[in-house]
Structure formats: C-alpha cells, structure tokens
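Once you scroll down, you'll see the structures, which are given as structure tokens.
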Structure I
C-alpha cells in the first residue's frame, strides 16, 4: 500500500531590506575548479558571466545569487548544454565533498550512516532545509518522503535554471550534490534524478532520490 505523505515546505531566504538573495560561494568556487580540471581554463566563461574579478581571488563569503545565475548561463552559452551540465554536476559533487568535510559534523554523519535509509534521508533533508537559503537563494525549498525507498526535493524559483528554456533538465549542480550526500550518508546505491525542471516548463525543479 502506498504511504501518503505531506510535503514539507521551508522558508526562503530571509529578506534584508530588499537586498538580493545570496548563495554560498561553493556555487562559484566548485564550478571554477571543475572548469580548470575539465577544460584547463575558467577565464573566458567567468568573463562572459561578468565575474572576471573572481579570477584573481575566488569568493570566501556568500555571493549575490545573480552571479550564480550568470555563471550558469555563461556555461551553457560557451560550452553547450551537455558539457555545461557535466561541469555543473561535477561542481555539485565537489560541493557535497566540501559539506561532508567542513559543514556536517562527524558525529551526525555517523548517526545517519547507522540509521535505516528512510529515516536517515528524512533527517538529512530536514537538516539541509534549515540552511536551504544558502544554496537556493530566493528559491523555495521543500522535501517529501515518498512511498518505498525514495524521497524528493523541490526548489521553486530555482537559481540554477532561472530564466532558461530547455528540452532537458539543467540543474545538475543540485543533482551532483545530493548524489554525493546520499551515497555517503544514506545508501551507497542511491540514484538521483531531476524529474522536473522549470527550464522545461515545470512549476518547480524536483529531484528524486531512490535506493
């Protein structure tokens, strides 16, 4: 029998006198790392995005979400959708590695690994949601524990694909990050897919984690 669940919706970025929403610097730093490794140079794409100032020193604090949006657009325009998605996915994996090394306490990681996958996944996504504005900016994060061995995350007004139109999902940065976190902390066989994307006309970007 299918178990009916209620989606959990969490707050968007806090408002600060109409200042633009901000996102953690991993969305810039890890893309730069991936570009350097995959194509040997991030210069042209960062210039295209209007982010040449980061070529001398990458950000160490939260950045304007519009910079993240501009960088993702520049990736797609310069590299094409397929390679841009690969760079973004790799940057997401790297972000997951950073979170595991520096942001998720070791005792909490041990507990999540010991729990059955479903409760572990729900605890992880609730904890992620408490800091959702640091990676979704002005977007709205929510999650749902679906029936069986699956959970899903939704991001409305997603900054990765905001303003884009595509025949394929574009938000591989999040797919990569969720894959790294879930395979490390929840179940090593977790498959992550973006099953709906605003660039394709959906009302929100939805990521399904299934193991």
Structure II
C-alpha cells in the first residue's frame, strides 16, 4: 500500500480544496494519505489584513516528513508565474534530503490555482516540477484520460502537467466539479504509479 503526502500552501482556500480532492483520489486507489500544509511566512497582521484563510485544518509539515512517503504531491497558488514563496521557502530547506538522496525514486506531482485562465498555470506547475525532479522524483501529471479538461462548455482548469483551478480576480470562484475530478484523477494516477513502482 503506497504512502502519499499531499503537501500544499493555500492563501485563500482554493488550493486547500484541491488538495483534499487530490487526497480523495489517492485514497480511492488504496493509498494511505496524509494532507499537510507548509508554514505561513507572512506576518500574522499582514495575513489577516489580506484576508488569508488562517483556520486550515491540515497539520503543518516539517521538512523531514518528505522522506516518509512513496509519493509527494505538491500544490501551490501562482505568484507571478511561479510557486508561492511559502512553498519555495519550505522546499529550499530540503538540501539535506537532496544531499543524501532521500527522495530519489519517489513519485511526484503538482497542482495549482490562478486567478485567471492565462495567469501562469502551466509555468507554475513547472516551477514545482523542476524542484521535484532535482530531488529525484518521477513525475506524474494529469493525463487526458481526465477528459473533463477538454470541455468547451465552461471555463475550466486542467493541464497535462497537473490539476488546476481558476479562482477569479477576487477569489470569488471555487473549484468546479470538473476541476475537482481532475484533482482526484491525478491523485489516483500518482497513487497507482507509486504502488506499481514499490512492487518492483
């Protein structure tokens, strides 16, 4: 049975919602799944003034947690076409794990949220994937077996590089049914891949 970590940062709750859907998908494949978030680095008064969602239920991860899983699925909102600084700061602390090869051979994936359709979803996913590949992870994206991301009937996120959602300029849009199914689909694919690799 694969052990999967869904590791995320979420300012306003959109990525948190996606993280829980990714976790549901991984569990549906029989994996044991933990959902954890990275520490908030913004000062509390700044976060409150910006109306950050500070009451998230997931426990805060520590860097050594990463070594304890067969798969690590990382979610972050975009910040000008890259992952949020909170996630980057956390991953920057993994030099010791990298140096001893503690993450080599694990399975990884990425998911994100942007305000707009063209707000840097794919480049943000690549900013996460680049880190995971440096750590030695094998990357699984969101294959087109999730056909919902091909719909032309509504605005929808989704990319072959990972599940995505579109939050709207003021964060007013929540992940849609299609986007949540994409997140579940990716979580399931990653868990299944981790299980196959661990069996070899």
Structure III
C-alpha cells in the first residue's frame, strides 16, 4: 500500500475542503491510502475568536495533528496552505521549521511532494505561495509534482477559478465567503490522483 499524507492548515475550512478532495483523488488510485492531518495551531483561542474562526475550527477538530514522523513514514506528502502575503501561513512554516532532523537524515529524499493553496483574491498570491513552498521541498530532496495541463479545468476562462500548473488552488473572497468551486475541487482531486500514480511508480 502506498501511503500518502495530506498535511494542511485551514483557518476557515477552505483548505480543509480542498484536502478532502485531494484525498478523494488519491483513493481513486488502486493501492493508495490517503491520510489527512493538520499542522498544530499557533494562535490562541482568543485570537481565533477575534478572527471569527472558532466555529470553523470546531468542525475540523476531529482531524489528527501532524507530527514530523508522519512525513518520514509517508511515500508522498501533499501540503495545503492558505496564502499569507504571497507565502505559506505561519502555522505551516513553523511546522516545516521543525523538520531539520529529517533533513539531516535525508528522510524525505526521493519522496513525492506537492502543494495546493488558497488566496482571498484571484491574484492574491496563490501561485507564489506554491512556488515558494517548493523551495522547502527541494531542500529536502523531494520529487516536486504539480497540476499538469492534462487537467483542462485550469485552462477555462468562463469563470473565476484557482488552479495553475504549480498546483490546485481556490479563491476564498475577502471575507472567506466563497467556498471551493466544483472546478477547483476537480483540480484538487486530479492532483491527488496524479501524485498517487507517480508515488506508486517510484515505490516500484
């Protein structure tokens, strides 16, 4: 069985919904297992309350917290993060900054790594977030996989939509009022299945 871990952070549920779609895509590939984990929260309950995120957080409380050992034990890792000023969120950065021990051992070398993201606006940094995230994966020696143009949904111009060759993404709206569209979820499912097939090939 090829074990693929989806490690994500979601404040209001957008990235979590994308993570579920990624998992659906993985499970379409025979011989692959999808496990969804979330990185530890770094904000206090008080701050989350002021940001209006407590209700959404409760809805994701059943998802287990990721540890760095989860990365070492996976055949592939798909990361999901919201955009913060064109980069990954602080919660994800702090989690990745704790992987120095894995780097020293070369524990992630040769594993598939992939990223999906969200941003508030159409040009709010979803592509730069994924691309800058890739730097960390490359330092770990991972095999970076994106969302190929074989997913035709990223080529349409009939609607506002996330998605690029770097990875699936969704646009949330300035107040988080927009949840992932059918096309964005389809991109996430495609990415999950694409990563799964490549991970299976590398596992041999």
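Read the figures in this text as sums done on the coordinates, not as results from a lab. Since we're looking at a predicted model, the values are computed, not measured. Cβ atoms are built from the backbone, for glycine too; each structure is taken alone.
If distance in nm of label points 7 Å out along Cα→Cβ at positions 140 and 172 is computed to be 2.2, which of I, II, III is the source? Value 2.2 for distance in nm of label points 7 Å out along Cα→Cβ at positions 140 and 172 corresponds to III out of I, II, III. Which one of I, II, III has mean count of other Cβ atoms within 10 Å over residues 68-75, as calculated from the coordinates, equal to 17.0? The value was obtained from structure III.
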